Structure I
């Protein structure tokens, strides 16, 4: 086992490598052709005059845009750069490397073509208008790194808008919550506790934990099992500041009214006292959650410190304080609970059935399938969720989402479980093989050695 010093050194290496390799490659994604170009005469087919024929067909039947273009496999990653990772409001230009990274994950893990669109606005209405205007070019919209409460306004408005004909999804909310729930399902199996008989402390009430509350409710958790903490302390019915802002933060006020059975007051440490589970999406650590707080949790405690880029408490500190299972958002630590396990497969399934939306029930189906994937290959205290290396997870997740979309009547296409799996598996395999071919042939240059 690595020492603390070795773990810390390993944790800092991705940032060092990123500063070396980002300028070398000048970005992570590019546009590449997917049709044959036998000679220049083929441009008469792909452009003028031949392209006029599919244009006329789409004008007569707009749904043919899914057949004659790449729309059926293309997602827009829309951000204003106001809530980037653990970096906060760094703006659309500084947020672009994250959105490009997201596009790379979409393609490699889910076979989805994604376009980063960083908007130079902080106005919710302008973001909503932008999404409405661009939807003819895309099969789905991934909202990303938008501050609250604006992120709730944008997502809820667009999901409720009948003129929006494609799925609009906020990965920081729905994606993160989906993967976290999958990890929690398996962690509870290991410690021998039931979802309906645990106490959960939620640290930080931003987009991720608000969405986590919604999915926990959908999975059968009673609101009285929860106790939530924001930057000003535990949420309870005495919180006049939340009451006065309830129109902006309805989910937080709902928690004030319905959670925290004992109506506790105080800080995060008080909220964690006696809790079976802590789910944190708050200020990056490593000392945001203190060891003594973990020590006061229930036996066989489950601790999910998910802040990026540094978790609220390092896993080794949480374990020394008494936690039995610890999961973070980092790929270089055990039990990664990162939304990269969710959005590629979820969008793959939604796109393959041409879903009109992504419902909470579709997210719950994805979480349950993720948990099953890990359980099928074996789970233990350091392996509660699949990893990105287990690529078969993504087509399985896509099938679960696509079947649930059809069951709920939000899919345009009807496909069997076998057809969905074959389609997803082939698309994802093609994306991976293409990347490997480009690297093997030197089209993607090998990474330079460290100085």
Structure II
């Protein structure tokens, strides 16, 4: 089966200053298209003083692209920004072909790469919420194969391809019902995750959330430090479902490292909302390990996207260690020094070659230990589990066995103080 051939379209508002150029953003869109299994035939862009409410770009550009798509033999047009339902409808009528935007493309990619039940529910919800206001009798590309099961009609037998206008309201009602059902199922997932996190807190294992721009090397790093077998490819959003592994640290501790979904500029709001339960894992972490592709020409802009997304999620105020990844691809060590100056708590690593990983884990352990407080406690012998907890997660400097129990002196993470409060001396 021949691949769909796409023409990419980008626009830059004159009011937008700094940040991503339209060329860089289109290059990333091309990566997304290839990840979705679409061949890129060409691209076009326009500088805009304001967005056209009907067609996003100007009328003349619409005509120009209409000619270009024929010259390039394209059968699909993909916009780099999210289009309103009206804009998408107007453009499809003007060009007489399927028009997608960045949001629908990312949703299709997520549908391909969500393998767990939770991930599939999250993607399905995001897709339906995106498509609901766009349902019309002319909406023919819901049958698109690239988008996975949901794009082919969705779970639950929802008939998104009504034969005519009379079917439209039936379709909308069924989609709304499916959205309500998905939200209920995901709320149960969210409750289960919350209970799991509470249980995890009771065993007091510190959590390190691996965050970063998509394709920065997060999964490669998790594989390298834990022996996990997470799929790794040079594509965007190849790994979507979160993976958590226990990793021993040089200081004798053990931490849970959790790989999270990669971020990207213009991340669809539907996905952020749908993946709320998964992304809450970031908020609950003791430390964020930000993996940054140091070789990418827009590395600093990518880091800003990650930081802004974390702020949107409310993940602020926790310690961060930055892993400057892929140093094996650098031509000059000077590039590493420049980036280290940009990020104070950072180290240069190569997750692929294993360079700097011991130092990285030592830094993670040291930062986790920075929250240690000095205590002295006499622990009754019948509460031996507290002695084990102190040895496992604290630094024991002195230990004595007396008539009333075991006296321990040293440093312990402050989150455990409540458990020792009754035996402090």
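Computed from the coordinates by the stated procedures, all read-outs in this text should not be read as laboratory data. Computed from a predicted model, the values in this text were never measured in an experiment. Cβ atoms are built from the backbone, for glycine too; each structure is taken alone.
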Winner on distance in nm of label points 7 Å out along Cα→Cβ at positions 82 and 194 once structures I, II are ranked, highest first = I
task = Compute relative contact order in percent (Cα under 8 Å, 6 or more apart) for each of I, II and report the one that scores greatest.
result = I
Of the structures I, II, the one that 5.9 was derived from, the read-out being distance in nm of label points 7 Å out along Cα→Cβ at positions 58 and 250 = II
message = Using distance in nm of label points 7 Å out along Cα→Cβ at positions 106 and 258 for the comparison, can you identify which of I, II gives the largest number?
response = I
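When Rg and Dmax of the Cα atoms in Å, for residues 266-353 alone is calculated, the result is 14.6, 49; to which of the structures I, II does this value belong?
Going label by label, the one that fits is I.
For FRET efficiency 1/(1 + (r/R0)^6) of positions 74 and 114 (r between Cβ atoms, R0 = 25 Å, to 0.05), which of the structures I, II scores highest? Can you show the working numbers first?
On the way: I: 1.00; II: 0.35.
Comparing I, II, the top value of FRET efficiency 1/(1 + (r/R0)^6) of positions 74 and 114 (r between Cβ atoms, R0 = 25 Å, to 0.05) belongs to I.
Matching task: 0.98 is the computed value of Rg/Rh (Cα atoms, Kirkwood Rh). Pick the structure from I, II. Show your work: numbers first, answer last.
On the way: I: 0.98; II: 1.06.
Attributed to the structure labelled I.
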